[in-house]
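What follows draws every value from the coordinates through simple rules; no lab data is involved. The shown structure was predicted, so the numbers you read here are calculated from the model rather than taken from an experiment. Cβ atoms are built from the backbone, for glycine too; each structure is taken alone.
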Structure I
Amino acid sequence: MIDFSLSDEQLALKDMVRKFVQAEIIPNAHRYDASGEFPHEIIRKAWENGLMNPAVPEKFGGLGFGITEDVIMNEELGAGCLGMTTSIAVNTLGLYPILIGGTDEQIKHWITPFLNEPKLAAFCLTEPGAGSDAGSLSCHAKDEGSHFVLNGSKMWITNAGHSELFTVFATTNKELRSKGTVCLVVPAKAPGVSLGKHEDKMGQRCSDTRAITFENVKVPKENMIGQIGDGFKIALKTLDKTRTPIAAGAVGAARAAMEYAIKYSKERKQFNQPISNFQGIQFMLADMATKIEAGRLLCYQAAWALDKGQMKVGSYYASLAKRFSADMAMEVATDAVQIYGGYGYTKEYPVEKIMRDVKLVQIYEGTSQIQRVVIARHLLED
């Protein structure tokens, strides 16, 4: 039997997040976008409302939400502001490596503080010379017996300037590529850690993005998640779990763009009638709705498979959801700007911000091109 309905608990979650977005995020989104200021107050309120760290299991004091609940939350958050959504969601990305590969003792030690206070974490995989090719890491962790000595740089790290800890992926032997990687938990204030400037981005401007440099950073062996050689696998498993909620954020942003476009088309008059009467506009809106519904269903299908533990199938559908939803959101936002006409190209109206914000979804968490590579591998494998 196929059941497309959400449970009462999931519907209540959806309603709660939507109310939070309408009360806290939407009224402040333009201000934070214009200033590029990090939304500390919004992050704190999101934490107070249980919107942070949803994947932490109940046995460790968390909510124990699955990917499906994360998808529900992210769609609603994405409808408010993708920059704030990224800042909130990436906290889960930063903690997932510990949840996936850590011991119970490591999880209790590193993650409990995030349940007690609105702290942030950052996921440190990308480097200046290693983006889509994550197996070619240059950041080096030298094994010194009781500890590692970490040297190198990371790039495009979300929440870097406001995080308490970093989950860092480094190589112990570059010749081994992915088989030589290690995942290390590094406190942000550890000696030798330095941050680059806040990047002045086109969109998602309130989301903090920086480079991080590690210079002879001493990392105790007990900070290693899993074993030497496990780092790349932990990174991929993490991205499998976070890719779908990120796609859902794009669905939410697209939905918001469509809703703005519908409202405007009913108000804007040309040739003595609302432009919503014109079939050209109606077709654009119909295409928006179709694409958004398809994106949402892909997200739910990926989340269902991942929550059932069907990781191979889930990984495939996660890439389908991310590829389709990212590109779809860009198409919908572009059409929304078109429906607004000249007004849509100004910062006085909300759709130009959505257009700038969704562009980044085609790039981070695996570009749309890399998702196509992953999808093709699934299709062509024996």
Structure II
Amino acid sequence: MRIGIVCPYNYFRPGGVQFCIRDIAHYLEERGHYVRVIVPKPRIVPKDIDKNVLLVGGSTEFNTPFATKADLGISTSNEKIDALFAEHKFDVVHFHEPGIPVLSAQLISRSIAANVGTMHATLPEGVVTKSFEKLMIPFAKYLEPKIDIITAVSSVAKTTALLYSPQATIQIVPNGIQLSHYAIKKRRHMGPQKTICFIGRLEKRKGVRYLIDAYAELRKTHHNVRLVIAGDGRLRKSLEARVEKYDIPDVEFRGFISEQEKIDLLQTADLYCSPALYGESFGMVLLEAMAAGCVVVAGNNPGYASVLQERGRLSLVNPLSTIDFSQRLELLLYDQDVRDIWLSWANKYVIQFDYSHVVDAYEAAYRDAIKASAKKRKQTS
């Protein structure tokens, strides 16, 4: 198949959707498909762009109503889009977050291929969300007839998509990971001191402040543990100031780390913690920690709960309850019997998310979309 994959965000900035698209494209190419990734042209174009990446239009940074930032694609001329589609002759175009304005909607309106839309997002509860829903519903009504197959990465993302398109048929195709990148024959032990780590953006919804508070509570009774915070963001200075103000020991801020550094950290840490409060539709890093043999504690938001099923529910905690949060860290850090049970479950559970299985599902979705598109054209001809 000839496949175009559309990323609505700055493809060259770290993010779950961007990583997902890269891996899907990689596996599809390995299977012999012709793949091009269509992305908005960033203000600063990186050197050595992969040959399968097509730059279109431009992008601009946008402060969302949900305490996070996004770098979104902006429109280009219809003539350039038509020329792109004419040159590459895609059988199917796969839009990730097709509802993100503005470039995706323009591409969908000009696409002459079968179209697949994948929903990643989930929204927090509140007045702002309700207003956003009202804004998006007319937009969704415009897009839905132009998309032949709709998928969502989790049941939570599916629920969010149904707010805009209640009658839509949506199949779940989860995000995935490359298990072989994380697997190790034997975990490396770094000595008697235990390590809790966080990896991610330092913004309000990630809840790192509450992890710091729970860790400070844990340190009152356990002194052989440290906290490593990897990632950057606008809250970094205030979080560092909080650690200094309350004299919390053995907290290290590493800043942004590379993909290999992330893997190394997960393979050597005793516990990975992501206390996200909202805005998580899946939680790929939870799977990465499982694959690396690292026990997880996570915020009990709906997206993480959709991943941490069965025995994984032991990991879920309310980050706002400092005592409960601290006790869950203690249980999954120091009780070896519980850790062994959790790791045994995780080792088997995570296999289903390997990209070899995820891409099987997307290939099937593409074939279904091509059939559905052909049927539509026949009915209108």
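Suppose FRET efficiency 1/(1 + (r/R0)^6) of positions 168 and 272 (r between Cβ atoms, R0 = 30 Å, to 0.05) works out to 0.30; of I, II, which structure was it derived from? Among I, II, the structure yielding 0.30 for FRET efficiency 1/(1 + (r/R0)^6) of positions 168 and 272 (r between Cβ atoms, R0 = 30 Å, to 0.05) is II.
Quick check on the output: -17000 is helix-only ellipticity at 222 nm (-39500 (n - 2.57) for each DSSP H run of 4 or more, over all residues; to 500), derived from one of I, II. Which one produced it? The value was obtained from structure I.
With distance in nm of label points 7 Å out along Cα→Cβ at positions 352 and 368 derived from the coordinates and found to be 1.7, which of I, II does the value describe? Going label by label, the one that fits is II.
Looking at Kirkwood radius over Cα pairs in Å, for residues 88-263 alone over structures I, II, structure II comes out largest.
Which structure, out of I, II, was FRET efficiency 1/(1 + (r/R0)^6) of positions 40 and 328 (r between Cβ atoms, R0 = 41 Å, to 0.05) derived from, given a value of 0.50? Attributed to the structure labelled II.
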